[in-house]
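Multiple structures follow.
Please treat every number below as a calculation from the coordinates, not as lab data. In this text the structure is predicted, and so the values were computed from the model without any measurement. Cβ atoms are built from the backbone, for glycine too; each structure is taken alone.
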Structure I
Amino acid sequence: MTPHRLLAPRDFRRMPWKNGAGRTAEIAAWSPDTGDAGFAWRVSIAEIERDAAFSAWRGVDRTFVLLDGDGVVLAIDDVEVEILVRHEPFRFAGERPCTCRLVGGPARAFNLMIRRDRASGTLVVADGATAIAGPFRFGVCYAAEGASECLLPGQAPIGLAAGEALVTDGDSPVASMHVNPVDGRAVALVAALDPRG
């Protein structure tokens, strides 16, 4: 049986951004050791309340997904990228200078950060239809909208209400995670992650 945790939003770890310009709610993170090298991967929800520079993360590949709000404009190396559609992943290197401008009011975004020399991973979007992620060592499924159901090998279905997350803990490889929408508007984001080496 795959070890896993079901997390409500109150279980997420809230903290300021590394540069202090905003706040984030960390769903899960993993490091192979207890040294000062920091996470190998991290999944969090950023709260963007004002125009601000994003923190610099050398050696980290980032995936940014708009969850709610009117959208943002990211200026990366002085090239502007409009992110106006929810649930569409946008990837960029964390060491590249990046500023964020709100299109309307505050926004929230799902952030997957992977330290490229220590982990690898993909992000799967289950948008109103069944999606399959895997194989992987660690999995994080976040119910971005509506309710979804996660299926892990050898286990009963695990239901996720909107805003909840399922985290598999990496003790052994997982062949797959099937994510099924419970209603037609459900959207879930699934990070499938593996350590390097």
Structure II
Amino acid sequence: MMVDEDARPGAERVLGAVRGAGAGVTAGEIAELLGLHVTTVRFHLEHLADDGRVAGHAVPTGGRGRPHVVFRAVRVPDAQAGMLAALTEAAAGEGPVAARAQNAGERWAEGLDLGEVGVVDALADVFAQLGFAPERAEGGLALRACPFLDDARRHPEVVCGVHRGLAMGIARRAGGEVELRPFQGDVCVLATA
């Protein structure tokens, strides 16, 4: 019988360390904390990320070299389930569809566990966990992927409306403001204020 590598006790220890860090932790920091080799930690983090249990985002070091990847435990429900619930709510409402979609996205944000992080980190965490591949950019985040891209192109008032509301709700809860600028070349932009 083959054992799934991610099911081994080491993966659970790594996940526990990520959860314990709260504000985010690098593979090197986890390795030091657990007394594991950093390659082993990266292996487990990769599998945990593939399973949607952790999410990482790059943080510039301020100097030479590659940015550090900081990992946080996933606290966001499945993207498709959250989106389906928001779309169902938007479809069931009355009034203009774009307003219903945005309101549904804002209500989705109310149910998320954001932790104690700033606006950009909260947005980066949630949108990374949902599959948008956010990248820090001047004035906010560039969303390099959209798990709903085909539908967003056909019905931006609905799909982008839900994402706009989600971003606005997250930013408001984190003490800031954000504007979604969809289809800016090959990315969508979350401009923070």
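If FRET efficiency 1/(1 + (r/R0)^6) of positions 12 and 100 (r between Cβ atoms, R0 = 30 Å, to 0.05) computes to 0.15, which of I, II did it come from? Working through the options, I get structure II.
Taking relative contact order in percent (Cα under 8 Å, 6 or more apart) as the measure, the highest value among I, II is held by I.
Can you tell which of I, II yields -15500 when helix-only ellipticity at 222 nm (-39500 (n - 2.57) for each DSSP H run of 4 or more, over all residues; to 500) is derived from it?
II
Here Cα Rg over 2.2 N^0.38 Å was calculated and came to 0.99; which of the structures I, II was it taken from?
Working: I: 0.99; II: 1.09.
The read-out comes from structure I.
Taking distance in nm of label points 7 Å out along Cα→Cβ at positions 28 and 148 as the criterion, the top-ranked structure out of I, II is II, with the highest value.
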